[in-house]
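K.L.:
Listed next: structures, encoded as structure tokens.
Throughout, read-outs are computed from the coordinates displayed, never taken from laboratory work. This structure is a prediction, so every number in the text was calculated from the model and none was measured. Cβ atoms are built from the backbone, for glycine too; each structure is taken alone.
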Structure I
């Protein structure tokens, strides 16, 4: 693998030179992309993402932001405990490993960490899953066929079988393509875990997410859909 780590002043960069030989530090500058590509800003979870479509690449640029009470104190700053323990570095390598296991996740393009003494900020660049939509949006339009819910359950089971513990499995982090292929995204704080209750916790977190959408919106989701999901997960 042509994995390269470079440093420019207080900026650290990580990328795969074989897959992305034309990588430039400017790829983390959304304003620079706006001069040569179609760029759109999208609200996702705690923060946002920038979708980039150029002649050569379809990318997602995501900045790491804190959630909860710590967000008001530290915003997007994290305590420096070494480069390998930064959020962007850990997610990039986790995605790399999952791609090697042929799991349906976006390919990691590059990671950037900017350090200021004992704190840092970071970003990650990913390949965009083209022609896809979050499950949370899909079920707003129309009911999903039973076999799609079954496939989602099978997909989650595959991750769990290989020990992948998603820290925030919810309806926004499951993508469906136009052909209803299933992808999982946003592995910030994710990790490989040994046997334990985390699998059940992942599944219950997803169910709470779906139930919350059902209360807030006119979501086309029913108990029969969840039953189909669980059948796929248990298959």
Structure II
């Protein structure tokens, strides 16, 4: 008989306890002597979960498998250079599963975030560069019915809620001729993503992996459609784009 895939038991209760305490004591002086707790109760289990999600992605989104699980994990250290909030640490842990032929933070991908407050499961294009955004808008303008069928899929909306993302007030330049398109609203999008917030106790449950997998599967078609539009516009010898700042996820 084939060997069953290993399960993930969920995070221990030490994870939310750690983040609650960090939220009250967000300083290097507090964090440094407790870094071993973070590694054992937060980062370590998250890396284990990433490895299992990688196994799951092989069955329906193989291009999003992360060869090095640690590189899918976002750092706990906040970038405070351009923020009024100077607290040094994030009070959640997150991982991004991006298309391996595209830069991590510009394409569409799958995201999971864990904290003491909630479990975030998301997918889509959160921080596209101008080239990526233009490519997706062109694809929507050319094939509006195709995009709308995916974006408005009732099973997707049931699991993830409606599409989210910032929008322009008007139809963007060079797309005015599509102002009457059934997808005109989506041409104004600066972001295209879905985000489901689950109760924090889900993170402590052995059902966590299944909750993530079900939602990743439901988003897979529209995520792949977005990235196919970006890849179609890229030339084979196009150089790798420079790294962009971390997204807000």
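K.L.:
Computing distance in nm of label points 7 Å out along Cα→Cβ at positions 82 and 106 gives 1.6 for which of I, II?
P.N.:
Computing distance in nm of label points 7 Å out along Cα→Cβ at positions 82 and 106 on every structure in I, II gives 1.6 only for II.
K.L.:
Here's a follow-up. Among the shown structures I, II, from which was the value 4, 13, 17, 16, 16, 14, 11, 5, 3, 2, 0 of P(r) over Cα pairs in 5 Å bins from 0, in percent, for residues 90-153 alone calculated? Don't skip to the answer; put the middle values down first.
P.N.:
Numbers: I: 4, 13, 17, 16, 16, 14, 11, 5, 3, 2, 0; II: 4, 16, 19, 20, 19, 11, 7, 3, 1.
For P(r) over Cα pairs in 5 Å bins from 0, in percent, for residues 90-153 alone, the value 4, 13, 17, 16, 16, 14, 11, 5, 3, 2, 0 is produced by structure I.
K.L.:
Let me ask something else about it. For volume of the Cα convex hull per residue in Å³, for residues 74-201 alone, find whichever of I, II sits highest and give me its label.
P.N.:
For this comparison of volume of the Cα convex hull per residue in Å³, for residues 74-201 alone, the top structure is II.
K.L.:
Now for a separate question. Comparing structures I, II by distance in nm of label points 7 Å out along Cα→Cβ at positions 50 and 170, which one has the largest value?
P.N.:
Working: I: 2.4; II: 4.4.
Across I, II, distance in nm of label points 7 Å out along Cα→Cβ at positions 50 and 170 peaks for II.
K.L.:
Upon calculation of Rg/Rh (Cα atoms, Kirkwood Rh) from the atomic coordinates, which of the structures I, II produces 0.97? If you can, show how the numbers build up before the last one.
P.N.:
Details: I: 0.97; II: 0.99.
Traced to structure I.
K.L.:
So mean count of other Cβ atoms within 10 Å over residues 146-153, computed for just one structure, reads 19.6; which one of I, II is that?
P.N.:
Values: I: 19.6; II: 16.4.
Considering all the candidates, the number was obtained from I.
K.L.:
Something else about it: So distance in nm of label points 7 Å out along Cα→Cβ at positions 34 and 186, computed for just one structure, reads 4.4; which one of I, II is that?
P.N.:
The correct label is II.
K.L.:
Distance in nm of label points 7 Å out along Cα→Cβ at positions 26 and 178 computed as 3.2: which structure among I, II?
P.N.:
Working: I: 3.2; II: 3.8.
Clearly, the read-out refers to I.
K.L.:
Quick check for you: by relative contact order in percent (Cα under 8 Å, 6 or more apart), which of I, II is greatest?
P.N.:
II
K.L.:
Identify which of structures I, II gives the largest calculated value of mean count of other Cβ atoms within 10 Å over residues 18-25.
P.N.:
Going through I, II one by one, mean count of other Cβ atoms within 10 Å over residues 18-25 is largest in II.
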